[in-house]
Structure I
Amino acid sequence: MEQKIIAVVAGREIKESDFEKFLQNVPREQQAYLSNPQFRQQCLDQFVALHMFAELGGEMKLEETEEYQEMVENAKRDILAQMTMREVMTKIIMRSTSSSLQKERLFAQNIF
């Protein structure tokens, strides 16, 4: 299945699926507006601008600066911590749900 290209920035194609992922990060209080075509266009404009600035930053070789490297390391740490917390919480919820279901079954069988 071919991805729909919605924009091209500095020769790089921006796919609709990339834009949809970007929209998932819209703040909750603004998510109700996602069905509004004008709001979606504003988001698309912002997404394209983000790509344009990133391209410019690459041309300026900002990736080679110490500040950039520090920011990347901090972002990696934060992402790893968030993913770990999500995994741990998922396991806790699954265990809690499993334990509750076991208790309900035992109670229903008059064993508990």
Structure II
Amino acid sequence: MLAFTNADEKQSPTVIGAGCKISGNINSDLTVQVHGTVQGDIHASIVVIGRGGHVIGDVFTETLFLHGDLKGSATVDTANIFSNARMDGTLTYRTLNITSNTELECKLAKRKDNKNE
């Protein structure tokens, strides 16, 4: 059992470990790390889809770090797409950072909405 001893520790991320499969939506005010499989939408401040991580659903986040697979759309402020990442869907972003060797089969759409809305 995990026990928190101070306020800072209560801000730990939600981690979906390798080999874990989740069906359903995830909502978090903090970070969600996916190293296993999520079939559902993710709403979080930061989303990390690690190597070997798979998301089948839509992602809504301020910052996306994509190292694994995303089959669905992502609406983000900042997208960081790393080598060997794969995405099939629509990526809607304000800032986009892409490294080499990515496998993006997606539509890119720059966000034009006002961040303060």
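Values quoted throughout were computed directly from the atomic coordinates according to the rules given, and no laboratory measurement underlies them. Everything numeric here is computed off the predicted structure, so don't read it as measured data. Cβ atoms are built from the backbone, for glycine too; each structure is taken alone.
Using distance in nm of label points 7 Å out along Cα→Cβ at positions 20 and 44 for the comparison, can you identify which of I, II gives the largest number?
Working: I: 1.5; II: 0.9.
Comparing I, II, the top value of distance in nm of label points 7 Å out along Cα→Cβ at positions 20 and 44 belongs to I.
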0 is what came out when helix-only ellipticity at 222 nm (-39500 (n - 2.57) for each DSSP H run of 4 or more, over all residues; to 500) was calculated for one structure; which of I, II is it? II
For distance in nm of label points 7 Å out along Cα→Cβ at positions 36 and 76, which of I, II scores largest? I
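Which of I, II yields 2.8 for mean projected area of the Cα convex hull in nm², for residues 12-51 alone, as computed?
Values: I: 2.8; II: 2.5.
It must be structure I, since only it matches.
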Given a computed value of 14.3, 45 for Rg and Dmax of the Cα atoms in Å, which structure among I, II does it belong to? II
